[in-house]
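What follows draws every value from the coordinates through simple rules; no lab data is involved. Keep in mind that what you see is a predicted model, and the values were worked out from it rather than measured. Cβ atoms are built from the backbone, for glycine too; each structure is taken alone.
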Structure 1
Amino acid sequence: MWMAGVSLPVMMSGLSGCKAKEVGKKKIKVAVVMTTFFYRSHAHVILENFLQPYLFNGKVVDPREEFEIASFFVDQIAEKEGLEGNASDMSQEVAKEFDIPVYETIDGALCLGGEKLSVDAVLIIGEHGKYPFNDKGQELYPKKKFFDETVAVFDKSGRVVPVYTDKHLSHSWKEAKAMYDSSRKMGFGLMAGSSVPLAERRAPMEIPAGAKIVEAVSIHGGPVERYDFHGFEVLQSLVEGRKGNESGVREVQFLEGEALWKAADEGRWSVGLAEAAMRAEFPDDKRSLKEMCATRFSDTDFYGILVSYKDGTRGTVLKVGNDGIRWNFACEIAGKAKLLTTRFHVGPWNNRNLFRALSYSIQSLFREGQSPYPVERTLLTTGLLGAAMESRDKGGVALPTPQLQFAYQARNFETMREMGGTWKIITEDMEQPRGIEAVLGK
């Protein structure tokens, strides 16, 4: 019989505004399994919110009261691999500063050098590093390998604990589904996904639960594949609570150039909705999307992914321009003349501060034993991303997705979202730290 990891009771601290462990309770020990660790890598911007106090919705959260980073496994040391702009490794320095043992194997990190699972949660950060790409342009991060080695420790120990794995589950639908199935079979909480859906919405926007969504558009300005994933997560996090809840996706198509505009002319995606989404960012720019692409942006920085949902809802993820902090959204609700629009504000220092809310959500998983929002969302977006890359590889064919026709129940995750209070304290004129330091205001 599998024995799930125990969630530790907590109480509110009136002084800090965060949850603190009860007196006498042991801290939740976390093993960190990562591809690499350098300045502003995902390992850096997640772990800084586990090792030092941080701000969430303007209140101080001190993770040290509840959590202990018990071990590191690092797959690639930055200098040895020639990573991203000659990035320098941070893992050894941080491990020394915070007295964290570094193990050469995942087994060692989870068992703390012993024979059995000796931690209460596993944090897998499979992003960044020097890994091969496949013919579809997908970087082959060892997410499934890390996960399988984690599960092997669970198996030999007869005990399971919650697992967070960063961003999409895998480049492969088959691998992603196997990971999900393992978590269900063995009974441990699994969480994955993007930080962007947790960002502040400017202007504030909420889609009423159970609303009938006709069409939705999510817009980003980042690189193909890795930012398309975030675009899918923004889209899915907002449409999954529609009337009837999520029932799955029937077809996906990646389109560029004239083929994308032709699809708009055929009514397969709404240019007007995309223009409304862009005006959430540029309220005074009244030009058409085509004019904006011709003048403000480059046509080469424009493509789209069309999502046909099983229930008839239409979704589109567009790449517009070249701006890594562009996250815009618009949707049409049946029977409502006014479109709902917003942009996701990332806070100062580009996307770094997005990870405060994400870390808060991961900590909820480790504390409660289940994800605060459905992992099925990221299972679906992982499949959407894979299908989009396959459609692109095949020249933009419409790709049927019978594997993605599954249902799940949305959950309200508002308490995990940054609502803007933090940006009244942390401002752009503040210098961002180079290491692991608390940033709590002036």
Structure 2
Amino acid sequence: MKKNDVIPLEITDITGQGSGIGRVDGMAVFVPMTAVGDKINARILKVKKNYAFAKIEELVSPSGRRIEPDCDCYTKCGGCVFRHISYDEELKIKKQRVYDALTRIGGLEDFHMNDIVGGEYPDGYRNKTQIPIGRDKNGAVCMGFYGSHSHRIVGTGECKLQPDDMNAIAKAVRSWVEENGVSVYNEETHTGLLRHLYMRKGFSSGEVMVCLVINGDTLPYKDELVKRLTDLDCGVTSVVINVNKDKTNVILGKTCKTIFGSGMITDELCGLKFNISPLSFYQINHDQTEHLYSIAAQCAELTGNELLIDLYCGAGTIGLSMAKNVKDLIGVEIIPEAIENARENARVNGITNAEFMCADAAKAAAELLKRGTRPDVVVIDPPRKGCDASVIESIASMSPDRVVYVSCDPETLARDLKIFAEKGYITKNVTPVDMFPRTQHVETVASMSRKP
């Protein structure tokens, strides 16, 4: 095979990232937006030593697992990867991805794999969205999402994964930008003001925060913007400016300036009230988060007498949701604003048995170990890169009876569970939770017990 060849291909498997797999003389060919059972003519895009990448040139015979995509931007936007197959089929793929990672990368054998917990609402579930702002090739303002594996902005009218009010706000912001001639950011030259539109919504409260990320210190026409947003009747209770003047792909800077409202929103989760600032970590799918935390609590097997440590605690949501069932809770997070949110969330909910530390997870774990702290249960919810080896070492040194690992990446989860196994912790139960329907991502809760 060589580039631009067109070959007949039958899709026989699919990756967890959403690309179909066909084989030619034993060589794997990866084709996005295909389904198992599709017969296609594929145009070869790139050939490596043992595999190749291609795109659909012609769909000769569609699979019964395929459905008609309901989004005009689907083939261009990098957000969804499974909008061309049924949701039931998507759930099977995600469960298999978790199982394959744990057995192949983690080398795990004797664990119980539970069914994946699917979402009741596969659309409109996102309570947070980050929309890049730029200009298209004709110089017009362009707002949407990055194309797959690129920083090319694909303009979108309405995103199926966002609630309607977020789509309405994005439309209003775009009109405000165009009518007032506000400059937009250029990644290549590091010039222009507006970088991202960032929104958060409390699904229980209905409150919406609008945050504009800017390459500067002040925002022109801000009073007019606030009036437009509050006149929308979309629940906007806070408007915030986030300052990010760094030449970086990181979306948010460290400085926030409130121009309307309190600078945060509230939401209710697992029967508790939470205050959320722009920099706080908060799970994206409200209803699925309640399922996720319920599963994590079951894995923790709490009786009311335990010391629980919640590493990477964010605004304290996981730990605080379990606080009534433990003797003491210690939460650890590196972002100062999130720790302040966590302390305030404990106060608002009348929780008095919680302590929160602002520190790197590895250093905090080492400090707690030095104090002689021995937790009964440790809950960890690390970023996508997983845990540093030093964090796992410190957790194992504290000898908790149980460790509950909440993961957003099956591959790094598998790697870390293998290290935990080497430290004497056995993985017992694994439950995938579909926090991000129609995308490639899948959340997982794994419970571990210390060997006697």
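As an exercise: mean projected area of the Cα convex hull in nm², for residues 359-406 alone, calculated from one structure in 1, 2, equals 4.3. Which structure is it?
Computing mean projected area of the Cα convex hull in nm², for residues 359-406 alone on every structure in 1, 2 gives 4.3 only for 1.
If you work out relative contact order in percent (Cα under 8 Å, 6 or more apart) for 1, 2, which one comes out largest?
1
Of the structures labelled 1, 2, one was used to calculate mean count of other Cβ atoms within 10 Å over residues 343-350, giving 19.5. Name it.
It must be structure 1, since only it matches.
Comparing distance in nm of label points 7 Å out along Cα→Cβ at positions 71 and 327 across 1, 2, which is largest?
Between 1, 2, the highest calculated value is found for 2.
With P(r) over Cα pairs in 10 Å bins from 0, in percent, for residues 47-166 alone derived from the coordinates and found to be 12, 37, 35, 16, 1, which of 1, 2 does the value describe?
1
By the measure FRET efficiency 1/(1 + (r/R0)^6) of positions 367 and 399 (r between Cβ atoms, R0 = 30 Å, to 0.05), tell me the structure among 1, 2 with the highest figure.
For this comparison of FRET efficiency 1/(1 + (r/R0)^6) of positions 367 and 399 (r between Cβ atoms, R0 = 30 Å, to 0.05), the top structure is 2.
Match the computed value 21.4, 65 of Rg and Dmax of the Cα atoms in Å to one of the structures 1, 2, and report its label.
Value 21.4, 65 for Rg and Dmax of the Cα atoms in Å corresponds to 1 out of 1, 2.
For structures 1, 2, which has the highest computed value of distance in nm of label points 7 Å out along Cα→Cβ at positions 111 and 391?
1
Out of 1, 2, which has the highest value for mean count of other Cβ atoms within 10 Å over residues 31-38?
1
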